[in-house]
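Computed from the coordinates by the stated procedures, all read-outs in this text should not be read as laboratory data. Remember, it's a predicted structure, so these values are computed and weren't measured experimentally. Cβ atoms are built from the backbone, for glycine too; each structure is taken alone.
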Structure 1
Amino acid sequence: MINRFLETYGFDGIKGFLLSLFPSFKYGVAGQTISISAVLAVVSEWLGISPFLVLVMFLAVVVETWTGYKASKKQGGHFESMKFSRCVIKVFIWVTLFFIFHSFAMDMQTHEGNWIYMCGVYVFEVLHVTTMLYFVMEYTTSILENFAVLDGKPKETLVVAIGNMFERFFDRLKGGRK
């Protein structure tokens, strides 16, 4: 039943849907994007810039939708309400995740004075911001795919190039190859 529902939106089953929702897994860079999201979340939580992330997330959805439309048009496609519906479903799932983590943090805050609950508040606030940053990174991956298509290249070209750049950077940090 779920596969049938997903197929109505053009997904190749649950795996196709999940790879569309988390495109970094296609390229083997999910660990890096999650790690970077977590580090940025700690910094963001410390600096308290979560409202800025909301703006960035909104812009990411707009840019991803616009570049996706342009890339589809370049490949001979046209605007399809089904593809837009896919975007809405993915955003709904992300927002639901944000809500869940934020709700858990808010619930734990009702137990003021108990240090265990305060630790829980911090954990869920960091998870909340990590998820928001991860959202931006996943949408950036999708935008990079669209830019590659717009340049007439395979969609993985820019993602792989940036992944290689990060790998060389981290190798240099570890004192590896130059």
Structure 2
Amino acid sequence: MYLIQYKNSIWAIINIISSINTILYFLCIINIYDSIYFEIIISSIKVYFENKWSLIINKSYIKYDLIVHHLLLYLGFILIHIPLFQEYAHIFIYMQNIHIPLSFYYLYKCTHYSLWYRLYLITWPITITRSTTLIYYTYSSYVYKQYLSFVLLLSLFILILYIDYLWTPWNRYILLLK
């Protein structure tokens, strides 16, 4: 039990740090590449702990959705260093906005204070900007006949949409609609 509480605390801290990084970028306080490099460092630390704790707590490796989530991050990091894809670097930061609601989720897991859970549910819809941003640039690349960009962005869009579908707390939103 103590280890799970410790894990949730670390997750809350990492997601809060990532959220602050994202917000600082959107407020134009830090530049895009500083934000991206910082996010890679944070993600690498998180991957290390996810792997370590999955083996200790679950007696298995991390789940495939987390593997896809982090592989997409590293793939995006590599792609934005290729001249053809540098114009899409800002999309990398949009993908990180998922950490804002996850900050509230892990604060709730640490404290069991219901306000954090409500904030998690209220802020989760901002993750929609991940998919809408990707579909916009996917469509634009098709219209401007940038077919390699189109195929890569479409693939990223499908994977991000799938992960967002898996991670969205649908059961809670269905209750709100009743």
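Here Cα extents along the principal axes in Å has been calculated and equals 61, 50, 29, so which of 1, 2 was it run on? Could the numbers behind the result be given before it?
Details: 1: 61, 50, 29; 2: 53, 41, 36.
Label of the source structure: 1.
Comparing distance in nm of label points 7 Å out along Cα→Cβ at positions 14 and 126 across 1, 2, which structure shows the greatest value?
Largest calculated value belongs to 1.
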Self-check item: Per distance in nm of label points 7 Å out along Cα→Cβ at positions 86 and 166, the highest-valued of structures 1, 2
Solution: 2
Exercise. Assuming 1.7 is distance in nm of label points 7 Å out along Cα→Cβ at positions 78 and 134 as calculated from a single structure, say which of 1, 2 it is.
Key: 2
Self-check item: Structure (1, 2) behind the derived value -0.51 of log10 I(q)/I(0) by the Debye sum over Cα atoms at q = 0.13 Å⁻¹, for residues 70-157 alone
Solution: 2
Quiz prompt | For 24 (relative contact order in percent (Cα under 8 Å, 6 or more apart), calculated) the corresponding structure among 1, 2 | solution = 2
Exercise. Of the structures 1, 2, report the one carrying the highest value of distance in nm of label points 7 Å out along Cα→Cβ at positions 94 and 142.
Key: 2
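Could you figure out which one of 1, 2 the value 1.7 for distance in nm of label points 7 Å out along Cα→Cβ at positions 22 and 110 was computed from? The partial results should precede the final answer.
Values: 1: 3.1; 2: 1.7.
Here the read-out was taken from 2.
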Quiz prompt | At a computed 2.1 (distance in nm of label points 7 Å out along Cα→Cβ at positions 6 and 102), which of 1, 2 | solution = 2
